[in-house]
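The structures come next, written out as structure tokens.
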Structure I
């Protein structure tokens, strides 16, 4: 059996008197797609921040492929193969779409220190960046400035930049946040295609329950900082604890967008 991709043991973080994540024991197996759901304030993004290294826990540990990475910095976790997207898009607005991805490919390839004016000497970098834009359905917008993209296309670009770093574990934090209803199906298709490659382990935070049920192999429910349940989508939907504590409110929020 493959080694567990991600595991937390007793993971806890406290801000003053508030315990945002409370003794969470969590496992994620390789090449699976798990979603984390829960109402606002449940601790979802804080949990992501602990996994990716933006925050250090008050107690407990984070393990990646069997290695305790609790004390590792963000860049060290990135080098190990953990990639993270955020609720707010994070791109270079005054570079073209292709340039944004090319910079990330250069960084991963170890030639980022070279002047960008010499990039044509590295045709494989240019080709890889172009392939990534194809993968996220942005090839036709390669020469546009990133600042001129729609919000939904900026999220696709962010995913392409993330893929350029060749992560084994991808953390997607509310990728549809701020999108119009018309844009949502397109980003769902990108994520579905990403899952279909079978090359990545994906952990998603998302409020749109229909999207979560469609994409997920399993679902973890956080409530008041604790792990309330972690099971298959069908079992989560039929779990009385989840229904009474949370699901009704989540569905209402998803309808509101």
Structure II
């Protein structure tokens, strides 16, 4: 089966928010597609900039929606952030983080010490309980010379009833206060998670596609990883990015079902 240009599609890498669901609301066409692909034996994996849940929690959410998924198939900003930090900073380094419990757990499990405005590294993630005190601590640590790590650059994220501000807004606030800071961005559009997912899926680059709803993150990350990247119009409104053209634009994943197969 081919993906429009005659090249077979045998493996899938997909974003989650805006593709499989919006908030807690599943997108029916996408759930249907992945059920069919699973039945056909098509290998797939998911990459998400969302840092509010662990891989196991994302897998459980997909299972509840009817998409067979294991934690090993989910590559998210939490694990990617911890991996990047381990490459750059020694265990015991003082870290101030803004985020949800899975991010704190990953940072501590990686051997880092949670700190305040005396931190050497500031990690900015999605935090439903974000307040002025946390922002002030992050800014003070950055002013004191701390490196700043941003789990993902998204400005908006899909929700049940529209959209919510995402981590990119927090990163913009810190860099506005401390212009000398050059944040280290972990998630898409960096190709790190897509490359890890590709290795897990095990199909060749030419026969694997990336599916996402945002050009600036999903499509760029997929193309940087060397795979065809399809934009699906079920998430955020399509915002063009200069110099970036999706390999294909589809209305929903039902349009793609019959083009993907393991044969």
Structure III
């Protein structure tokens, strides 16, 4: 019998992961593939929360570079994460997975407001909870949202799914052939070496709350999420242990 290594996880998906090879928008095939993998994990008895980025639709930083007010641009990015979250919710519920979307910005007509205790109760009942709208504040990324929500719901681990990158490297391996792959390192190392795993705010928050981070490659045709939850070896682990 497969026994999961973790009881409660936060799955962090980039917005680009939902776009697939198109690079923009939402690919139904990709969303459905993600949903099937999440269902596999739920059927193991694992409590799953999800944070989705919005980069497949809009990036606040890009808007700021174009001359927009940074706060306004970031709020647009938060709305993009809501669109992605609703798409993922619909896909999950179409295959029989009870799902709730909670937003940090009040949108009661389409989703629940984020309430920590209610989110935990949903998870305990076996429902997938998707946290949308970022932190509800500009200047913070969805990486930080994942770290914050993981701390709040006392998740065992953050699972960060990457496109075409199977772990943590010293540089982008798709560009630099000499990039070194790390099997395990501390958050302090991530911050000191400026590794682009997650932003420094998210890294510091995860480190302070001792939440491990596992970076792995998401492939729509494989059960990579399930493999990671079961403690598979094909992964990298950034542990929040300063003295490691």
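Rule-based calculations on the coordinates, nothing more; no lab input. None of the values given here were measured: they were computed from a predicted structure. Cβ atoms are built from the backbone, for glycine too; each structure is taken alone.
Data for the structure
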{"item": "Among I, II, III, structure where distance in nm of label points 7 Å out along Cα→Cβ at positions 62 and 94 as derived comes to 3.2", "result": "I"}
{"item": "Test item: mean count of other Cβ atoms within 10 Å over residues 70-77 calculated as 20.8, pick one of I, II, III", "result": "II"}
